[in-house]
Structures are given as C-alpha cells and as structure tokens.
Structure I
Amino acid sequence: MTNRIYIQQLLEIKFQQEQLMNKLDSIINEAKPIPIQNWTEEEHSLFVQCVNKLGKTRNAEIARRIKNKTATQVASHSQKFFLKLKQWVHKNINFTDLNANIQIGQYLADQGLEGEGLKQAMIAIVDLNQ
C-alpha cells in the first residue's frame, strides 16, 4: 500500500511539473518581443488621438489602445514626435514675429494636436530641457 501511494504521489508530481512547464512555455511565448516595425499612418493617428485625451506620459494606456505596440515603443514614439515638433518650431518660427504664436498653433493643429496633446506640445516647445 505504501508503494502504491508513493507511486501515485510521484505521478501526481510529474503531472504538476508538466502543467507548470506548459504554463511556462505559454508565458515565454507571450513575452516574445514584437518585431520592430515602422508606425503606420493609422497607428500614428491613433497615437495622436490618445495623446490628446490622455497626455503623453500614459504609455501603457496608449499601448493598450494601439494594437501591436508596447508601452516602450509608445514612449519612444512620443519622445521622437515631441522632439520633432520642437525642432520644427525652433527651426521655422521667428520668435520676434508677432504672429509666432499663431504660426506655432497652426502647425500643431496641422499635426492633429488638441486638448492635452496641444498643451503638452507647447510645454515641450518652450522647455529647452525636455
């Protein structure tokens, strides 16, 4: 009787090990990195919409709304996007011109920014350290 119980326990342990290994394989497969891909116009447009609603720092939330993009990819895209806005403004706008604010506002609107996104773009443009 003791041997039978021992064998049964061993079989149960082996079964549990197999289940754990299958679960581990599943987790590893899910954790595989998404291959690097350029952002499509549709993804970028959705990104801008999300930034307008959520702000530029809620990368995980934005990534959940944009399929096939991780929070890290969203953060990188956001950083590059706002840097390009800032660079364009500093290269193309004459700040001594009385219409500079109008020109900046028009450029940002052309990029699809409004609400929170517009506010954060303006901060990024003015803040030389960002």
Structure II
Amino acid sequence: MNGFVDFINNNALLDTAILGHSFSWYNRQIGKKQILAKIDRALVSNNWLLANPNWRCKILQRKFSDHSPVMGWCNKNTRPGNVSFRFRKIWLEHNQFMNMVKLSWSEPMCDGPIRLVMRKLKRLKSTLKAWHKNT
C-alpha cells in the first residue's frame, strides 16, 4: 500500500471531488456487519484541473460488483451556446467596423421586406461575433 501512496505523492495527484453516492464499495452485508467505504477514486494532476476546469466525477450505482463504477467527464464548452448578442460601443471606434457592416448589409438576399431585414441583421450579428473574436 505504501507504494501506491508514494506514487500518488510523487506525481502530486489529487483526489477529485465526487458527485453522486458517498461510498464506492460495500461488503455485501446487512445490518451491523455492513461496511461502506470510499476506496475507488479518480486521481488527477493539478495541470489536468487547470486544463479542464469543468472536470466532474461521479460514483455511479453498483450493479454486479461490490464496487461502484466511478465515471469522470469534462465539458469543454464553458459558455452556453445561446449567449445573447451584445453590441460593443468600442467597435464604432475601429477603422474597419463601418466597412464590415456595409459589406455584410450589401450582400444580396431575396426575401420579403421584413424578413429580409431580419435575415440581414442575423447575418451581420454572426459577422460581428466572428470579427470580435478575431480582433
């Protein structure tokens, strides 16, 4: 057992916070003889946590073994996909801004007058988002 502890310490591994059940093992006994323990873990390095800030780990329900599976996952998408559009006042000061708006707005589209305005605004929004991300 000391070799395992030495390995954890030598590699500066951290026991991640666990969601779900509190215990990952039990001795299949009932009553006073029952023993519950958290012996299964997900160990990660500090570099892993810095690179994956949305890392989560969960002890799942056991089915066939006296051990519960431990599942880890990382959601790379840190922002929701439907972030509302915000006009940035600073864009007005950028020398390319008005040209970009004119180019986006002047690209031809066919539709009814109201729908045409809506579609052009939507296209301009995605153009501005991409431009903001790259400048």
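FYI, it's all coordinate maths here, none of it is from the lab. For clarity, every value in this text was computed on a predicted model and none was experimentally measured. Cβ atoms are built from the backbone, for glycine too; each structure is taken alone.
Tell me which structure, out of I, II, gives -10500 once helix-only ellipticity at 222 nm (-39500 (n - 2.57) for each DSSP H run of 4 or more, over all residues; to 500) is calculated. Of the options listed, only II reproduces it.
Compute distance in nm of label points 7 Å out along Cα→Cβ at positions 36 and 92 for each of I, II and report the one that scores greatest. The partial results should precede the final answer.
Details: I: 2.7; II: 6.1.
Comparing I, II by distance in nm of label points 7 Å out along Cα→Cβ at positions 36 and 92, the maximum is at II.
For mean projected area of the Cα convex hull in nm², the highest value in the series I, II is held by structure II.
Here the criterion is FRET efficiency 1/(1 + (r/R0)^6) of positions 52 and 108 (r between Cβ atoms, R0 = 25 Å, to 0.05), and among I, II the highest value is seen for I. Computing distance in nm of label points 7 Å out along Cα→Cβ at positions 20 and 60 across structures I, II gives 0.6 for structure II.
Quick check on the output: 17 is relative contact order in percent (Cα under 8 Å, 6 or more apart), derived from one of I, II. Which one produced it? Only one of I, II returns 17 for relative contact order in percent (Cα under 8 Å, 6 or more apart), namely II.
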